[in-house]
Structure P
Amino acid sequence: MKPSSDISGSARPPSGHDLKPSSDISDSARPPSGHDLKPSSDISGSARPPSGHGLKPSSEVTVSAGTGPGRSPADLLGRLRARNGVDPVTHVERVPARAGEPAPWPGWAPEELRAAFARRGVVAPWRHQAEAATLAYDGQHVVVATGTASGKSLAYQLPALATLLADPRATVLYLAPTKALAADQLRAVAALELEGVRPACYDGDTPRAEREWIRRHSRFVLTNPDMLHHGILPGHAQWSGFLRRLAYVVIDECHTYRGVFGSHVAHVLRRLRRQCARFGRTPVFVLASATSGDPAAAAGRLTGLPVAAVTEDTSPRGGVTFALWEPPLLPPESHADQPADLTQVRRSALRETADLLADTVAEGVRTLAFVRSRRGAEVVAANARRALDEAVPGLGDRVAAYRAGYLREERRELERALLHGDLLGLASTNALELGVDLIGLDAVLICGYPGTRASLWQQAGRAGRSGQEALAVLVARDDPLDTYLVHHPEALFGRPVEATVLDPANPYVLAPQLACAAVEAPLTPADLELFGDGAKEAVDQLVAAGALRQRPTGWYWRHRERPEVDLRGEGGEPVCVVEAATGRLLGTVDGGSSHFLLHPGAVYLHQGVSYVVDSLDLADGCALVHPEEPDWSTHARDVTSLSVVSVRSYVDAGPVGLFLGEVDVTSQVVSYQRRRIASGEVIDTRPLDLPARELRTVAVWFTLSPQSLAAAGVEPADVPGALHAAE
């Protein structure tokens, strides 16, 4: 069951039939995060192993450990601005540096653990780290909500590892929203070299031969909510030894659990608490969040427990220069037999970001460019590589793309190459927005406003994690929102970040999660209290639907197979991308995006190599492709229709009518355009025969009377555009 992401509404009904482990990297969520840009005081997972990735370093460029003499952010920004005839910068914000406030090690921290941290360069915790760690060690559920790179990892590692060292039977479960973050934390914990901890990642990439060993022997298991939902909780009997000794549950980057995904995860955590209670365990929950509005309340909704919040950030912070950048207008087009077109458009944010990435790499500045889409990340990386190779042959090899869908080996090679310094530039989706420790980055480019101030500051905070000065640049897209923001900096700077919003009482989330819980063990009245408001009503509906059977001892699941619940709502099983001639697996695309990215004739980009899709088999989840370098790109076009099924409630607000009700949404990719890469000229439009996707959901909508539009001065021809602007 998966909620819709197409319609904005307060409740989202079930759809789809997807039962699958976590996708490789989640790069669709836009998580709230803090606005403080700070250097890292974490134990960094930055061991620099030999890369072995085959990316050719350039002898012409020297990697700087920081901006250094002559490499200050202001100097770098000045050189970037000088390449344009018209200054594209609309505003420069200076975030000043700040000194840290250290604290003594808590008295309960064992000497062995202090020495291990000291070997990693941590001589003492910051005050907020010690405060949060002590609360957790004393048994209080706690969320530490401080800025980017403020050392939140130490706040949960300290009490968790101290407990593991003191109690040789205790265990710890760590949850991260992405595999990349879990792998980064595994490197950090393993680097402490503490005897008997035996940390291990347990996710979709874990070889089956290792899974039994992890269940039996690992005492610090790092996983994600998807694997907890699909693997650990359904197999709780095999995990009984681990769960009956569980002391801490660490929930990293908990601000990412928002919306419908967050509501699902809230019930997965309640199912975890239920299984632990059966073994007589009540683990302490320690949550880490970037700065957000009211983190204690959000963490409480997520876990269903009273949570104390530590929000005062006492870590040191390097200074950050933050520039708002508006790409220049393109000259009007003219043809020999036609007058010039006076309608001017701005240069593409993708092209502008690619040029800026090439310029910073040419300066020897280690740069991360955030791009909103997977295709966009590939395009930015490819254009930057091309520009660099034209200037210095081979220099383009020091730029790569990073996104969901890459194979595990590719992701690990890219992470190692960036940490090792063999890569100078990386164009990434928000897969790297979270707390992966990227030591030594000097600059961040943000291609288009990411949707929230919280996410903007989280991405900007990827640079400057070692205390050095850093540069962040927001490159505006040619749309009204981005244009407004770059000309009204007060809307971005000095404003509080958004709160994390989730609703565990959403009946379309609660009912399928109760069904999953009933499979794991029959539901009891005490369980309904655990799952909160609406649980009894949801159980009654499941009984009426024939999914549950009520007996004196509780409610039992009636079917042999498990309910199919997709936590992330990604639209189905991932589709494998296979090179037809060799059978080589290139990567995967989530089912929801396959119609747009892998339709027959689509150009699919993978690490700068262009492929054309020969066929898409949705039944088998496979797309066959062949390598080709066409001079055109493809752009899918879809049609979406919406029909009202029923109205639940209506509010008469005079000329405006407000509605809440059920609707049917039908969407279908019907054709695609081929466009010249050089000019953007549309070559042709080709039809497609792909199945329609149908969804019944709950929506909010409003109606306007023609008289009210006329009174407001909105001409009939402007109504569609005005509605789009309001949307």
Structure Q
Amino acid sequence: MAEDGHDASDFELPAEWTGPLAHAVFDQGAMLLAAVDADLRILATNASAERFARIPMSRGDDMRAAFTTLGLDLLVPALEGALSPAGPALRRWQLLTARAANGKPLHLGLGILRVERTAGRTLGLLVTMNDTTELVRAEARFDVVREAARSIGASLDVVETAQQLADLLVPRLANFAAVHLAETVLVGEEPAVDPATGYTPDVRAGVAHTDEAWPAALVQVGERLPVPPDIPEIRAMESGATLLIPRLAVLPADAVDMGVVPENAHSLLAVPLFARGHVLGSVQLWRTDRREPFDEGDARLLEEIASRAALSVDNARRYTRERNLALALQRSLLPEESADEPAAETFAAYLPTSSAAGLGGDWYDMIPLSSLRLAFVLGDVAGHGLQASATMGRLRTAVQALADMDLPPDELLTHVDDLVQRFPNRPGAAADVAGATCLYAEYDPVTSRCRMASAGHPPPAVLQPDGRAHFVELEAGPPLGVGGMPFEIAEIDLAPGSVLILYSDGLVSGPDHDLAAGMRRLLDRLEHSDLAHRDLGVVGRELLDAATDGSRHDDTTLLLARVRPLSDRDSVLWELPADPEQVARARELTTAQLGAWDLDHLVSTTELVVSELVTNAIRYGEHGPVTVRLVRGRDVLICEVSDPSNTQPRLRRARSTDEGGRGLFLVAQLTRRWGSRYQQSGKTIWAEQETSPVADV
């Protein structure tokens, strides 16, 4: 009995089986077999040029020499040692990297079986070789395709997507990789052919190299590529064909000297990035250190990867286009960053988010009001994209229109809240507006008072002239569109040189989403900004940079306003009894004050304006006192008349037979503009005149 429990006779075959079995084994073409004698000479093998072309081996060869030819020198000792009965009878290597006859890598599974007589004498070896090259290459290609699906397309940035593609291909397939994209694709548009050259202008968008640095002699990332030579292969690639040049020697010399082809490159593979009917660019691979040229298998693999990558590039292009459109709409709806009004010097800026969510609906505004007053507005529409930008434009227009009516901040927000509730209840419309916030502040330089109200917006900060900063104690109402809750007004006095800071939550939330900590950081930055002695724009950009820290998770908006209270010498106030005889008294006081201000050229016009407004106030003012105020600005004179009545003044054209009704019509004709506003009790009618004298014609 044998040691394993089987009788040795179990392994003996009938004589008529020996020859047919040997032929059956050696005639199969799935695995190479070689019977080797004790001198390691090949006695028999099924290796042939037809079956195993990549493994050079024939009858009579020395198996040691065959191993050396295959690059398996290190296994020659194992081959020799297998003849010794002291070693194991069978040795196997699952995966070896060898060298084929054509110099390309060859992957083998190797087995060495010692053949012995029953008496123990070694007859020789049976060597088996399983060529797994295609299987290994298929697995490697599958790994590359799987990695491409995982890594490419995670970003909606066109350039980042191109770089991801280049990084994937080196060193897996090539020593050099470059991704080229049409110039117009980088800005979100479809590829466009240059009519002068017939080619699409391309930019090098992503590169990868087995060394750390991309060679300086080659076109760099962001640079435009030179016009390629007019050869059929490149023309074909412009139309969507793959370009495979195993040996670059076939290229014209000028094609190599354009800063496009790396030095010592011997093989080129270029595949267009084709998606949705457009050639967006191309990906080009070169081999330098890797000796084997590109082949059809490499081309098919790159075509599959490029097909996936092209869709990702086109998705990023479409996103870029929508983002650019939304940003352009957003910019067009916002005022200039800097403004210099009599009441305040202002700076405002909007920074869009860098996340894939898209642009939000932040906005800011500075609205001149009557009597040199100035309104500061900052809002934030929930949602992203064009819908948010369009909604922002509607809300900003509504706020401007309501501000022109001189409504108090709380009443203005109530009207905007009602408007939002009436927005169409369509998918993507009202749903995006829900949660919109707004802060409206109104500053009067004559009284140095600032009134404000908030619809769910963070409170503004105030930086005092002494450098200390604090947040305004403001009771925030619900966001716009919620309805059912009142908005509260907060009033504060602002010292000359104080800076009012309005901001969106993107400035203070940060990546940690800790609003309280972000607000503390803002106060600290304000107190260390030396804002009282520095340019608003410079400090504003510093605050934005410090808050965003290079990564903007949300839209960020900031408005800074350095207030300028009006000097006491530039305004005067008189309170007169509701007596018609006081009309003459009002004219006398006005004439005297204009003389003190060196505005004698406005006396006749202003006397008439004051006379008409005071007359109306006494007639319709419910017998209360009448207040007259004159305000002198840089280039404007403002006349205000207030009375306790809430009657709406109405401009009308009197008929020729009417004895009255021409007062406001005359005021409108004599002044630059006029209007009225209401307080908690009573109203004020105001009129503005330019102070510059009219030149004689």
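Here percent of Cα pairs over 32 Å apart has been calculated and equals 69, so which of P, Q was it run on?
Q
Out of P, Q, which structure matches 3.4 when distance in nm of label points 7 Å out along Cα→Cβ at positions 305 and 665 is calculated?
Answer by label: P.
Tell me which of P, Q gives 18 when you compute relative contact order in percent (Cα under 8 Å, 6 or more apart).
P
Here, each number is a calculation from the coordinates, and none is a lab measurement. All figures in this text were calculated on a predicted structure; none of them were measured in a lab. Cβ atoms are built from the backbone, for glycine too; each structure is taken alone.
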